[in-house]
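Since every read-out is calculated from the coordinates, none of them should be taken as a lab result. Quick caveat: nothing in here was measured; it's all calculated off a predicted structure. Cβ atoms are built from the backbone, for glycine too; each structure is taken alone.
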Structure I
């Protein structure tokens with residue numbers, strides 16, 4: 001991997017990481033619920049990511065629930081120097097990729113303490129509010145995270161699943177290090193949020209769904225670029241994210257070792273500006 005070409009990004013004032021992370025949502029069973037089918041393979045993939053140079057390992061207490069955090073700690077603790085662990089609180093897992101927001105300050109305090117125990121950390125590098133609870137003012141939820149930071153439990157604060165207006169409300173409460181949401185070649189609903197992050201110097205952590213079987217129409221730009229590079233469409237889609245914006249930090253993840261090797265190989269794809277533009281169209 002040419003990490004110099006891919007570059008780094010600041011996460012707030014205290015942290016800097018290479019601009020590709022590992023997404024721990026997929027260290028679970030179907031529907032992001034329960035354990036993965038092969039626990040040993042899941043641990044090996046996390047270690048492989050860090051051995052390859054990945055510095056940001058992202059997870060959440062609701063992945064499993066709790067499964068992903070435990071697996072990451074089992075795979076990496078004691079954490080190698082330079083590894084940044086990001087986790088989230090504020091969502092409850094209901095199974096089958098369904099969630100319920102819980103942004104009550106008392107819940108967030110309990111959630112943070114649980115994540116600290118499972119991850120075997122004294123302080124969480126980046127703690128993100130996983131969702132805005134419609135029953136709790138955003139300012140109250142973030143206020144709890146500010147208190148946790150003052151207590152030394154977390155270092156930087158991020159938010160997930162917000163629009164531009166909610167991002168501005170969050171920034172009025174506290175400096176925001178990151179925004180996490182879906183953004184990929186075929187789903188750019190959050191383009192305005194990405195632009196706002198770029199203007200404010202906030203990292204946009206793009207969770208990247210396992211797309212090893214991503215298809216491309218024969219006459220599409222995706223098929224042409226993939227053919228020119230001898231790559232799979234899913235690899236080109238990941239390389240496009242890296243080239244799309246210096247604010248973007250893709251978070252690919254999987255429990256399939258072969259698929260993850262293909263994700264890593266995608267980092268070697270240096271797309272030409274004309275290819276990036278054609279894919280963007």
Structure II
């Protein structure tokens with residue numbers, strides 16, 4: 001889930017938040033994630049080390065295993081990616097993208113986290129947690145330049161997933177592309193042998209529905225992407241080799257209801273994105 005915790009501070013004072021109410025939403029996130037009760041939680045856009053440490057400590061009893069980098073950059077933010085798990089995470093590391101927009105390269109280290117995680121009763125699976133470009137401030141998310149950069153990022157991600165450790169793996173996270181937006185980037189993942197868990201879930205007859213970024217969400221009214229349509233851009237992709245071992249029992253959108261009390265007594269959702277919960281079972 002993309003938690004949208006991007007803020008810029010100067011001398012300890014917040015001067016800009018990409019998605020408002022960062023601190024209030026952060027404080028509400030542990031209880032929200034507990035309700036989901038997933039075995040593995042893949043998160044994006046948690047840029048502050050103290051924010052990641054807060055989540056890890058607040059959820060340590062439920063998720064004793066976590067991974068996030070602790071590198072401080074002289075200019076800009078870290079990668080914002082984080083894993084929480086009930087079971088051991090092995091061999092975890094971060095890989096920066098070789099291609100990105102100039103402003104995103106300066107602001108944050110986009111890339112993906114790889115790890116060997118335990119799912120489905122003890123089976124090890126190569127897990128890739130990713131957040132691809134949305135174009136930064138200079139390019140629209142669906143501009144040709146953005147789609148070209150995203151395609152290169154996805155190619156690098158798929159190359160990592162194609163290594164021996166990646167056989168039968170999962171790709172999870174914010175792709176910033178989907179069947180209705182930048183569909184060629186979405187198809188690039190499918191063409192590499194990955195299956196969309198949303199489409200595989202019982203009761204799903206198409207790739208429609210499953211909106212995870214909703215223009216109707218009040219948090220998105222002042223977003224730089226406020227002119228973009230509602231879209232399904234957050235995923236769990238299972239490689240077809242993994243699909244031979246597991247089946248998708250359920251796929252549903254979660255944390256889509258307002259629950260965070262903010263200034264003026266209003267309530268907002270935990271993030272500008274909704275979460276995606278996927279349940280896998282051994283065949």
Structure III
């Protein structure tokens with residue numbers, strides 16, 4: 001049965017048990033500040049069509065916050081500062097964690113329930129082009145999510161420039177499992193900084209982002225937009241996702257270097 005946490009048996013036998021820590025650190029001050037301000041002006045968070053602007057040097061005018069658009073869609077931004085972490089560690093993590101629920105629970109021990117690749121493989125052949133089936137809590141709602149990882153170039157990123165600068169961009173398209181619609185875009189841009197790395201996360205949810213899966217063009221978007229009006233987002237829902245992102249990214253970043261050293265490609269231990 002899917003459930004939160006590790007059982008006593010899993011704590012005793014799992015090779016990852018020492019990394020499972022249900023005591024999560026408080027939210028960073030910059031995230032608390034963003035939450036205290038509530039919804040921001042819509043112009044401060046660009047649409048997914050402008051996602052590749054993240055590749056430009058420096059920071060955007062708003063790195064933490066959320067807004068609700070006129071069509072009922074939500075846009076969320078979150079910055080995570082990660083001492084000792086490298087972008088390469090996150091690139092490895094996105095392939096490694098998706099094979100097993102016990103790995104996924106390390107990321108957010110108070111919200112992550114289960115995960116598995118739709119192709120049934122458990123190898124480390126990467127994550128781009130694969131679909132992850134996720135069970136997790138967002139606030140008090142337990143969701144079954146279908147997330148398909150796509151190449152950064154699909155959203156306009158220059159992949160050659162990313163590789164040259166040691167940056168990683170994780171892009172995915174997803175929605176609720178069992179429904180024929182994609183409703184979410186997400187981007188995690190990880191770049192090296194002094195002493196470690198920083199992750200700049202962006203989410204675009206429902207509204208104009210909804211499309212009938214497999215039906216490209218105006219018709220798919222028109223059908224998606226009609227469906228999205230039944231699931232208009234609220235400021236509270238956007239805030240829940242900002243909180244969730246800040247919690248999981250900061251929590252994992254605290255021990256990712258040690259996890260990577262023990263199970264990453266330079267180690268002979270993989271499980």
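Figure out for me which of the structures I, II, III the number 7.8 belongs to, where mean projected area of the Cα convex hull in nm², for residues 6-133 alone was derived from the coordinates. Considering all the candidates, the number was obtained from I.
Ranked by mean count of other Cβ atoms within 10 Å over residues 182-189, structures I, II, III are topped by III, which has the highest value. Given a value of -9000 for helix-only ellipticity at 222 nm (-39500 (n - 2.57) for each DSSP H run of 4 or more, over all residues; to 500), calculated from one of I, II, III, which structure does it belong to? This value belongs to structure III. Can you tell which of I, II, III yields 20.2 when mean count of other Cβ atoms within 10 Å over residues 86-93 is derived from it? Checking each candidate, the match is III.
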